1. If FRET efficiency 1/(1 + (r/R0)^6) of positions 64 and 208 (r between Cβ atoms, R0 = 25 Å, to 0.05) comes out at 0.05 when worked out from the coordinates, which of I, II was used?
2. If you work out relative contact order in percent (Cα under 8 Å, 6 or more apart) for I, II, which one comes out largest?
3. Which structure, out of I, II, was mean count of other Cβ atoms within 10 Å over residues 16-23 derived from, given a value of 17.6?
4. Can you spot which of I, II the value -19500 was calculated from, given it is helix-only ellipticity at 222 nm (-39500 (n - 2.57) for each DSSP H run of 4 or more, over all residues; to 500)?
5. Taking FRET efficiency 1/(1 + (r/R0)^6) of positions 144 and 168 (r between Cβ atoms, R0 = 25 Å, to 0.05) as the quantity of interest, name the structure among I, II where it is greatest.
6. Among the shown structures I, II, from which was the value 48 of percent of Cα pairs over 15 Å apart, for residues 128-183 alone calculated?
7. Consider the structures I, II: one of them gives 0.35 for FRET efficiency 1/(1 + (r/R0)^6) of positions 32 and 72 (r between Cβ atoms, R0 = 25 Å, to 0.05) as calculated from the coordinates. Say which.
8. Name the one structure among I, II that mean count of other Cβ atoms within 10 Å over residues 88-95 of 22.2 was derived from.
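Every number in this text was worked out from the coordinates using simple rules, so none of it is lab data. In this text, all values refer to a predicted model and were calculated from it rather than measured experimentally. Cβ atoms are built from the backbone, for glycine too; each structure is taken alone.
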Structure I
Amino acid sequence: MAKLIKKRKELFNEFQQRIGYSFENDELLNRAFTHSSFANEHKRQNLSNNERLEFLGDSVLSVVVSDYIFEKYPNYPEGELTKLRATVVCEPSLAIIAKKLNLGIYLLLGKGEEATGGRERVSIVADAVEAVIGAIYLDGGLINARKFILSIFTAIIDEAVKGKLFIDYKTELQEVLQRTTKAKIRYTVINEDGPDHNKIFQIGVKVGNKLLGEGMGKSKKEAEQNAAKSALSDLGVINE
C-alpha cells in the first residue's frame with residue numbers, strides 16, 4: 001500500500017507540472033481520477049468517485065468556452081456560436097484533450113474496466129477531463145479553472161473555427177452502442193449520385209434492422225462519419 005501511495009503521489013506531481021496548476025487539496029485530484037468501478041470494488045474504504053466532479057466540470061467548461069467564443073467572435077450569430085460550442089464541448093473533443101494529457105495513466109479503475117481497456121475508453125477519459133476541471137474549480141476558483149481550460153481548448157476551438165477539427169464519430173458511436181448492445185454496426189450505401197470523378201455518397205448506419213442515422217459525403221468514409229454523427233445527435237450524445 002505504501003508503494004502504491006508513493007506512486008500515486010509521483011503521478012500526481014507529474015500531472016500538476018504538466019497542466020501548470022498545483023492543488024491545495026490533493027484529495028480533489030485523487031477523486032477526479034477515481035472511476036466508479038474502482039470505488040465500487042473498494043466500498044469498505046468509502047471512496048468518492050469522480051461523477052459529481054464531472055457534473056460540475058461540464059458546467060464550468062460550457063461557461064468558459066461560451067464566454068471565450070462570445071468575446072473572440074463578435075460577428076458570429078447565436079446559431080453559429082451554439083454550433084461552435086457544441087463541436088468543442090463534446091465527448092470526442094474531450095477525448096482528444098485526454099489523449100494529449102495522457103490522462104489514462106492517472107486513473108484508478110476497477111479490475112473489469114482495467115481488463116477491457118478502460119484507460120483508452122473515450123467515455124471514461126472524457127469524463128475524467130471534466131472531473132479535473134471540476135476539481136480545479138473547487139480548489140482554485142473560476143480564474144484558475146478558466147486558465148486551465150483555455151490552455152488546452154484554445155487550439156481545439158481554433159481548429160473547429162477553421163473546419164479542420166477531425167472527430168472520429170464512428171469510433172464514438174461504436175463505444176456508445178457497446179454499452180447497451182452487442183449487435184454489430186453496419187454502414188450501407190443508400191445512394192450514389194454524380195459522375196465517377198465527383199460522386200456524392202449517401203450512407204446509412206444500422207444496428208440490426210434499425211436505421212440510426214444517415215450521412216452524405218464525397219467519399220464513403222466522409223459519408224460514414226456524417227452518418228455516425230447524425231446517429232450520435234439523435235441519441236443525444238452531441239448537438240449538431
Structure II
Amino acid sequence: MTRGGSEARAPRIHPSILSADFTDLAAEVGRISSADAVHVDVMDNHFVPNLTLGLPVVERLAQVSPVPLDCHLMVEAPDRWAPAYAEAGASSVTFHAEAASAPVRLARELRRAGARAGLALNPATPVEPWFDLLGEVDMVLVMTVEPGFGGQSFLDVVLPKVRRLRGAISSAGLDVAVQVDGGVSVATIERAAEAGADVFVAGSAVYGAEDAAAAVAELRALAGAAGR
C-alpha cells in the first residue's frame with residue numbers, strides 16, 4: 001500500500017496507559033519500552049464522561065518515559081490547553097475536531113512548540129470536511145470506539161472512513177499518519193491496517209498481557225503483514 005506518495009511506513013504501536021496501573025506509572029511505561037510511544041489519554045469529565053490525568057502527570061511522565069508521549073486530549077477548549085502539553089514534553093498532541101475553535105491555528109501552534117499535531121474524529125464525525133486541512137496536521141486519529149472509557153469493542157463501521165482518509169492522504173501526496181484508537185487487539189488490528197491505519201493505540205491488549213513486550217511485537221507483526 002502506498003502511503004502519502006511513498007512506501008508504506010512500518011506500523012507503530014502506542015499502548016494506552018488508560019489500561020495501566022495508575023499507582024506506578026513509571027514502572028508501567030517501563031513495561032512498554034519496545035513500543036513506539038505511550039498513548040496518554042487526558043479526559044476532563046466534560047468533553048467525555050470520565051476524568052483521568054492532567055498536565056502535571058504528563059510533565060513528570062515525559063521525564064521518566066523510555067518512549068515518546070502521544071497525548072490525546074479529550075477535553076473542552078483544547079485551543080487553550082493543548083499547547084501546554086507540547087511545552088510539557090509531549091512528542092505529539094492530538095485534539096478533537098469536535099472541540100477545537102480554531103484547529104488550523106492550534107495545529108500550527110503545536111508544531112511551533114515542537115510537537116506533532118494530531119486531529120481526532122469521533123466515530124460519527126465525517127472525515128470529508130477535513131480533507132483540505134490535512135496538510136496542517138501530522139496525524140489524524142479515527143476513534144474506533146466512543147471516547148471516554150477503555151475496554152470497549154472495536155467499531156468496524158468506522159473502517160470505511162479510515163479507507164477514505166487514507167485515500168485522500170495518498171491522493172494529496174501527504175505524509176500524514178492515520179491512527180486508530182479503541183478496541184485494537186490481535187483480533188482487530190489486521191482489519192484496521194488493511195483499511196490504511198498505520199498507528200495503533202492498544203490498551204488492554206498490551207497492558208492486560210503477561211508479557212507486554214511480546215504483545216507489542218505480535219501486534220506490530222500482524223499490522224505489518226496486513227498493511228503491505
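1. I
2. Working: I: 18; II: 22.
Biggest value here belongs to II.
3. Values: I: 14.1; II: 17.6.
Label of the originating structure: II.
4. Details: I: -19500; II: -9500.
Going label by label, the one that fits is I.
5. II
6. On the way: I: 65; II: 48.
Source structure: II.
7. I
8. I
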